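Please treat every number below as a calculation from the coordinates, not as lab data. Small disclaimer: the values here were computed from a predicted structure and weren't measured.
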Structure P
Amino acid sequence: MIQLRMMVHVDIRGSRRAERDVELPDGATLLSLLRNIAVRPDGVVCFSAGDPLPTDTVLREGAEVTIIEAASGG
């Protein structure tokens, strides 16, 4: 059995600002990406090419995902 992998570029904006490439299995969803990089899905908004992404979005090879952490406080 051949296991396909893909690379996704991630830009995290917020308290843990970071930018990196992440390797995921082919057919991975945004939710699996968030779990892979230890980001809680209920505390972020994710975009690709300026469009918001639901967590069930299937990511494609070379996708660029921007993750914006929610901020709160006074």
Structure Q
Amino acid sequence: MAKKRALPMAAVERLVKKAGADRVSPDAILALEHLLSEIAEDIARRSVRYMKYAKRNTLQRADIEIAASE
């Protein structure tokens, strides 16, 4: 069974093209998608830690902003 991607390949390709690339290889898209997914999961884990520390059940924007600023 194929692993479900956290980010669609087309969205990652648009990000790279927006950054200035005319063409993007599928391998480059997959590599960036993998890295972005890892970063997002790390930020999500830290955000949940802040939410639990504040004894809340709802993740808030501030939790994500604090976690992303580390």
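Work out relative contact order in percent (Cα under 8 Å, 6 or more apart) for each of structures P, Q, then name the structure with the largest result. Don't skip to the end; give the middle numbers.
Working: P: 40; Q: 25.
When relative contact order in percent (Cα under 8 Å, 6 or more apart) is calculated for P, Q, structure P comes out on top.
Starting from the value 15.3, 47: which structure in P, Q was Rg and Dmax of the Cα atoms in Å calculated from? Write out the running numbers ahead of the final one.
On the way: P: 12.5, 53; Q: 15.3, 47.
It traces back to Q.
If helix-only ellipticity at 222 nm (-39500 (n - 2.57) for each DSSP H run of 4 or more, over all residues; to 500) is computed to be -2500, which of P, Q is the source?
Working: P: -2500; Q: -22000.
The value was obtained from structure P.
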